Structure 1
Amino acid sequence: MKNISILGLLTFLLMLSVSMVYPVLRPFVVDRFDTTMTQASLFVSVNLLAYVIFAIVWGALSDKAGTRRPFIIAGLLGNSAMMFLITRVDSLGVLLSMRFIEGAFSIMAFSLIMTSALDRARTVRIGEGIGIVAMSFALGNAFGSPIGGRLGSIDPMYPFYAGSTLLLIAGIIAYYFLRDVESMSRAVSVRNALRLLLTERRLIVPFAFSFVDRFTVGFFVSVFPLYLGTVHDADPATIGLLMFAFLLPFALLQYPGGRISERVGRAGPIIAGSIIYGISIIGVGFLDISALWYVMIIGGMSGAFMFSPSAALTGDIAPEDKRGVAMGGFNFFGSLGFVVGPFAGGLIADTYGFGASFAFAGISEIIIALVFIPALVRITREFRLRSMYVVPKPD
């Protein structure tokens, strides 16, 4: 479990650093370069575009190399350097170019940390390992924005300096304490690893859930704050607390969600979690703000019980020598969903209203669960014995 704990710590530091910068987008980008809000949004978009492009690439290369550790270290240190350097540029074009490069390093570290958790299936159950990493991921996101906002109120550069420092520390920790799994299988070639995405059709199931899950997250990132401010006249502090009401249970229940999926199989938690989560999202657009506190807590709890099992399902399906490209595919579709979500949410809200926007997101989550019930049950039955009866060994 030691290496799993280290992976969790690295994930927390990475996501804490990444999420720190969002509260200062206006002073750091708009005021600094005198841009429009649309131009400033590119600061987020180009970063996510790098996630989409490089998630599978880094996974395939690490499969070919038969190692994750050097890629994780390079991703953390590269991200640290880029986060510092973008505070030194004086051109919007250069800023966006460097932000794209930062995204490439960020997804290198994050995707291969998740893959490294899958590699340890021999020493810890897949669901438990992914649960620890997913919990760290959510906790980093939950605490990053409040900390970044506090630092940014002093100086907009401080969240970037702090993030760069934390990533440097994470890189040092990875260098001295992180170890690859012994005798890790290697893919014959990068092309052979990538071929898995075309030949292993069962991966469509976790990839579809990854896309839709993060598609709905895009609604919360973009449409939800606008909805609260416009319809409920909520102040930034209230909006932040409502987001925290979702993120905290989502974070804390990731590990229990992974463990439960080991005991009962992946299908039950994914299906039940998706349906309850979808109903919660629908309710967001129609309920009074006093009821939203309960909806956000329920949504966070149900979301936790579907994310870890769907990521673990990727590890169940993928051969050991191709887990890097499989997890890259999982993050590729997740990043794609996160890119599409804010645009779709804003478009529907502008055309049909906020209620229709959240209804669309929630119904999408419910439909994907219902459509894939047969496939989930079949895959769970096929892999349940292997996932349930792995005997943990000291890591």
Structure 2
Amino acid sequence: MQGSVVLLAGEPGIGKSTMLMQICEKLGEGAKVLYSSGEESKWQLKYRAKRLGVSSPNLFVLTETNIEKILSECTRIAPDYLIIDSIQTIFDDRLNSAPGSVSQVRETALQLINCAQGQGISVILVGHVNKEGGIAGPKVLEHMVDAVLYFEGERQNAFRIIRAVKNRYGSTNEIGVFEMTDKGLIEVPNPSALLLSGRPKGVSGNCAVCIMEGSRPLIAEIQALSVPTVFPSPRRTSNGIDYNRACLNLAVLERRLGLRFSSNDVYLNVVGGLRVDEPGSDLALALALISCLKDRPIGETVIAFGELGLSGECRPVSFADQRIKEAARLGFTTVLLPKGNCEKGMLSKIDGVKIIPVRSIFDALQIFSQEQER
């Protein structure tokens, strides 16, 4: 949007500068772009641009941290887009505080916002992330800008997800999935198929789940491993699943079904570096734990989703129809889902897909046992 200000935040080394350089190439096809970097030299920027194949004649590079010089150059060039990498390195010499301090970030961001609105320039600000995972600097910075984007992923993993947490001009229920390569970021048109590639066959402790990333269904694989502990207190390790939610599900299985996890170490993992935060993954997580403890594999064409309560009940989740369609598209033929979703009569009938309603974790265990007997 012309005159808007977008704040892009992410972990160090996640690929923010790489993505921005690729964006400059696209924007430079019909507009003038000024890329101001306070973190890298012009030689470093040139090397990255060469590696990514960026050669737009409308891209202007500035290595400066003084806000007055940046605004002066912006007035001289009159770009359509201004990229600041990053806002924590910019300073106003009229203030006595160091760059990155609360006062410097607030004041320099305000001047850039005034420049964007006054001259009709679209501005992208890069923000650092603190230890807690939030955007570093004053919280007012997020209120001042028009859109806030988070760039997420593990540095050791190739997948990246960009999601909006604030958007004055549109929805925040969309995400973008990318893969980091030596040529930069490339779009992943079918992330579900990529996340399921290499899935083991006939191995216990694995269960597929369909989660919602905004309004986009994604199918992931939850893995569980339970082994007898040698420690006085058993270990609980969770990668990609909220630790507290994992402990909650373990407590429900032990108390309601009598499954003894208290004497075992439990390791949980989501394949592909994806992070599963929604409660709709509870049922698949529980089935993976049951499969591991009983050492009986779950069928390759079985997928499950649903939220578990502390009483063991399976509560309905949103977007059930979209989840079923995504599962059917990838070849799953058996779907376990909360009975509450089936009672609403809003589910599409898909040939070859068997829908099994689950009222509680007791039903899930019974269905699991029946499938094993067959």
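In terms of relative contact order in percent (Cα under 8 Å, 6 or more apart), the structure with the greatest value among 1, 2 is 1.
When mean count of other Cβ atoms within 10 Å over residues 91-98 is computed for each of 1, 2, the one that comes out at 12.4 is 2. Determine which structure produced the value -28000 for helix-only ellipticity at 222 nm (-39500 (n - 2.57) for each DSSP H run of 4 or more, over all residues; to 500), calculated from the coordinates; the candidates are 1, 2. The read-out comes from structure 1. When percent of Cα pairs over 38 Å apart is calculated, the result is 14; to which of the structures 1, 2 does this value belong? This value belongs to structure 1. One of 1, 2 was used to calculate distance in nm of label points 7 Å out along Cα→Cβ at positions 179 and 363, giving 5.4; which? This figure was derived from 1.
Out of 1, 2, which structure matches 24.4 when mean count of other Cβ atoms within 10 Å over residues 83-90 is calculated? Traced to structure 2. Each of 1, 2 could give distance in nm of label points 7 Å out along Cα→Cβ at positions 131 and 163, but the derived value 2.4 comes from 2. Kindly point out which one of 1, 2 the value 6.6 was derived from, the read-out being mean projected area of the Cα convex hull in nm², for residues 43-138 alone. The structure behind it is 1. A value of 16.6 for mean count of other Cβ atoms within 10 Å over residues 75-82, calculated from one of 1, 2, originates in structure 2.
Read-outs: derived from the displayed coordinates by stated rules, not from any lab. Predicted, not measured: the structure shown is a model, and the values here were computed from it. Cβ atoms are built from the backbone, for glycine too; each structure is taken alone.
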